[in-house]
Every structure is written in structure tokens, then in C-alpha cells.
Structure I
Amino acid sequence: MDLTVAVVSYNARDELRQCLESVFANTGLDSFEVIVADNASTDGTVEMLADRFPQVRVIASTENLGFGRASNLCWTEAKSSLVLFLNSDTVVSDRALDRLVDLVRRRPEVGALGPRLLYPGGEIQMSYGTMPGIASELLQKLWDAGYARGRGPLRNAVRNRYSRERTVDWVSGACLLTRRDTLETVSGFDENFFLYSEDVDLCARIRATGARILFTPEIEIVHVLGRSVAKNRDRAVYESHRSRLYFYEKHHRRLEVLLLKLYMTAKAGALSVLRPRDRALYGRILALAWTPVEADARSSSLERYRANRL
């Protein structure tokens, strides 16, 4: 089999239907499979899959497992040596998956590959970057803001950045192609990330094996971005902060972790005043910033990373 497409879905029935229609209509591989892990959707997703896509293998969970854990269920069931993690709110263009497979087969040094992601209107989506840290995250935000709001040199610089193939630290999990044996080597996604940062962490561990993370602008995928997240905004905001803090605890030294906690505290405190309706949410984030990070029993990588950096 040429490829396993692994899709995690949560209350995104319509977006998932559009995604799968684009996959089956625009993929010319001799043989591929699609596995969908549904995180206890209540919008009729499982029923839609049975009716419209009987060829899709469905893993229907009775609880929301989060992205990483659900993705691990998919790739461990894969029949192919190549696995593509694809968000449910993406749209595949003509032969995009074929070209991704061809590229990674020709480049054995590549451990993970990501295409250029576009918004539905054709604007570039920030889909790769350097290892997150206080300084690099600030720079990434400047790139984002400059591209979104500017029309001058900074916007052109972003376009130039996304016009060349390059080795990067991470590519977005919205469309990430890797090898099954690579996933076995690094034990897949760290399931302590419920949502956000799990793709960056995965790429960091793949790079630690000596493999390259490659971004290619020659292949494009449309990513609507955040449809499932928008349906449960408060949890998404909380989990983004939790994942970011866990990522820093795992990959950075104590000083950088402290700076992040101080930043989270200042921001959450200010927003709790400026947005009274969200006071409870930002109160939880304030408490989170100073709560010790505890790794779930499913992953032992946190303590290993802490030991290696001390």
C-alpha cells in the first residue's frame, strides 16, 4: 500500500466530508487507505462516514482523546510504510498527496515533510518554523502580523520565505507526512499534549534521530484552520496554554520556563480585567502557570528530556 491518510475529527462533519471528497477525487496513488479517528463527535460524523465513505476505516472513541492520542490510534493501525496526518478541515488539490509521497520516497534523509498551507482565499498560512522559544516565538508573531497587515517589505519577505524548499525545525501537523518506522522509533505523538504543540514536539524528536524536517512550497494544501477549535473556544484557549507550558518544561531550561510563566501570568491577569466575561478562563490559566507539570503515565519522555538538559 502506498499511503495511509490519518485524520482526527471532532464535531467537524461537514469539513471532514469535504476533506475526504477531495482526497478520493484528487489522489491517483495505486493503493491508499484512510483511517478516521473520531473523538466522540455529537454531530453525526460517524453516521456520515458509514453512509458516504464505507471504504474509510473508522475508530470511534467514546471520549475526546485529543489530537495526539487519536493520531497514535490511527498510525498504529496503518498498513502502509508512509503515514500522512491530515486535518479534517483541509482540502487536497489535484495529485498533491501523490507528489508528497513521491518526494519523500526520493529523499530517504527526510523524516517528516510538510507542504505549503494556504487559507481558502489563497493567502499563505504560517506552517513551519524554528524551535519555539521566547525569542523565536516573538519573531514568528512579527512575521505573522507583518504578513497579515502589511503590504510592504515584510509581507514580501514572508512570501519569499515560503517560496523555497528548506530544512526547518518543524512543519504543521495539519498536513505532515512521515514514515511508520520513524513513528515507531520516536513512539509517535506524546499523548500529554491534548491539543497544540504536539506536531512541533514530534518534529523535535524526529530531528533528534538525525532525520531532516523538510518544507516544500511545490505542493499546496488548503487549510480552513480551527473549525473544530471554534466550537469549544474556552477549552482550546486553555489547552493551548497548557501545551505550550508542557512543551517548554520538556524542551527548555528553567530560566526560559520561568520567563514563559511570567509572561502567561501578566497576559492572563491583564485579559481577566479587560475581558470580564472570560475571567474564569483566565483565572484557570493563571493557576496553570504555577502548577507543576505532571506527565501522564503514557509517556516517559518528559523526565528524560529534563535529565538531558540539566
Structure II
Amino acid sequence: MIVVFGSINVDLVCRVARTPAPGETVRGSDYVLIPGGKGANQALAARRAGAKVRLFGTIGYDAFADIALSELSPAGVDLSGIARRGGTTGVAVITVDDRGENAIVLSPGANAHASASTINASAFSSRDTLLLQMEVPFAESLAAAKAARDAGARVILSLAPYTALAVEDMAAFDIVVVNQHEASDLARHFGVAAKGTDATATGLARRLGRTIIATLGPDGAVGATESEVIRVPALPVTPVDTTGAGDTFCGVLAASLDEGADLRTAMSRAAAAGSLAVTKAGAQTSFPARGEIDAAAGRLPPPDASAAN
């Protein structure tokens, strides 16, 4: 099973011709309200990929709370770990430009009160995977990670939004997923001097003793252990909206690993799913189902793996 501890939001999405500059107002489309939040997104992506998923997180008592859960329950995500706190449900205000690129302002709301204490002691076993992100208090995510590792579970951290963590904290995670910009920031933070994403991922893997995966948008993804580099391509698609593509990658990666796939296969399936997600508007509304992922992954060339230099 996959256990997700993370954020639950509603995305308020508006399309614009271009993202406004500071002090500038631009005209946008009618807005739409779409369930989101990195925790909820990754839980749904994993569930649609075929995994059994239980989500732990926090919502408010406001009108947005039901919207935030509206895609999760019908999909079969176990929501028994969801807590309610006073105040507002988290909201992300998102603009999407004509190129499909997004800009996001996040109001955490109830996510700021998420607590690892809501995860019962029996939630983890050696057969489980814990999936984390950075939109809830990190101290709580770290507590959840340590509990999962004590039970022998795999722990995956999506380091988004990017936060500079202490090297000792990184030991709580088996796999760390970053995008290209986050990989560069993480390398600078840990003093890893490298040119190119392959070298950066390899340097980070050796510095931290963890598996590092960097997503590269239309160029797929690169993963590095201390001894191996794996490169997977993306599908050639025309992007409509990139919101949630990284969360799709993480959820499908976790689902594939959880059912026994090796890292190469899991990364390839995750890259295919992320490619499919950008062809539709919105985050959760764009996440592909397992059959679509299987078909798309079959159209990708085999992953390229080599020894790390």
C-alpha cells in the first residue's frame, strides 16, 4: 500500500495570455475550482495507476473542503486519515499562460496544521511506501518518515516546493524527487559542483547516499544512485497545462515501485504518465488511468542506464 502524508488544496485556476509582470494587471478567463494540493494530487495519481492508497492530511470546515476531496473518494483513495481543523482549506491561486506554463500562489490554510500524530502506528509495514512533499510542516513529514523507516517501509520525498534541508534530515528518505531547478538548488546547498543534470544527480546521490531523480519536463527524467544513472524519455506531446505533471510523475513512480517494478521501469511509466497529464487542463482532472499509462509507456523507447562516472 501507498501511504501519502501531505497537502490537500483547492486550485483556483485562471488562463491568461501571459503571466503579469510586477504591478501589472492582465485580463484572464473565467476561473475554475479544481481539487489539488501535492499530497492529494500524488495520492490520486498513484490510485489511478492501480495502487491501494491511503491519504493523511488536513482540511478546514469551509465550503472548499468538499471540493478538495471530490476526486479522491470516487477514485477509491482511503480518506479515513483526513483530519479537520478550524479555518480554511488550503487554496492555490494558479495562472496558466498560452504556452501551458503556470505560476502559483499558495495559501496553506489547514495544511499548516497537518500532524504526523494522525497516522496510526500500524499504518506502515515493510511492504508499504510512504510518499511525502513539502506543503505541510516538515517536522511532521520527518516524523512520519522516521516511523515508516522504523517499520521497514520505503520513503519517497518530493522536494517541492524546494526547501534547503540539513544533510542529516535527508537520511530519512530512500528516494528524493526534484525538478531540474530544484536539483540545481539542492546541489548548491550541499556544495556539489557539477555540470549537467546527469552529473548533478550523480553528485547528489553520492553526497547524500540516496537515490536522486530529477524530472526534466519534455526531456523526461534522470535518476542516479551511487553507481548507476538511468535516463528515461518523455512522450512528444503539445502541452496544454503543466500543473500537476510533477505530482503525476511522483504518484505513478510510487505506485510502480510499490507493486515491484524496478527503478528503470517505474521511472519510464512515471515519465509517460507525466507526459499524458500535460495534455489536459487542470491537475487532478488530467491524471491518466492505468490503461492509458500502460499504452503510453509501451510507446517509449527503453530507458538508458549506465554506470555513474
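All of the numbers you see were taken from the coordinates with simple rules; none came from a lab. In this text, all values refer to a predicted model and were calculated from it rather than measured experimentally. Cβ atoms are built from the backbone, for glycine too; each structure is taken alone.
A few remarks follow.
- Highest-scoring label, criterion being FRET efficiency 1/(1 + (r/R0)^6) of positions 193 and 289 (r between Cβ atoms, R0 = 41 Å, to 0.05), among I, II: I
- Sorting I, II by mean count of other Cβ atoms within 10 Å over residues 57-64 from high to low puts II first, with the largest value.
- Test item: FRET efficiency 1/(1 + (r/R0)^6) of positions 97 and 209 (r between Cβ atoms, R0 = 35 Å, to 0.05) calculated as 0.35, pick one of I, II: II
- Label whose coordinates, when log10 I(q)/I(0) by the Debye sum over Cα atoms at q = 0.11, 0.12, 0.14, 0.15 Å⁻¹ is calculated, return -0.70, -0.84, -1.16, -1.33 (choices I, II): I
- Structure responsible for -14500, with helix-only ellipticity at 222 nm (-39500 (n - 2.57) for each DSSP H run of 4 or more, over all residues; to 500) calculated and labels I, II on offer: I
- Once mean count of other Cβ atoms within 10 Å over residues 17-24 is evaluated on every structure in I, II, the highest one turns out to be I.
- Between structures I, II, the calculation of FRET efficiency 1/(1 + (r/R0)^6) of positions 33 and 121 (r between Cβ atoms, R0 = 35 Å, to 0.05) yields its largest number for I.
- Each of I, II could give P(r) over Cα pairs in 5 Å bins from 0, in percent, for residues 113-184 alone, but the derived value 3, 14, 22, 26, 18, 8, 5, 2, 1 comes from I.
- A value of 28, 17, 12 for semi-axes √(5λ) of the Cα gyration tensor in Å, for residues 73-136 alone, calculated from one of I, II, originates in structure II.
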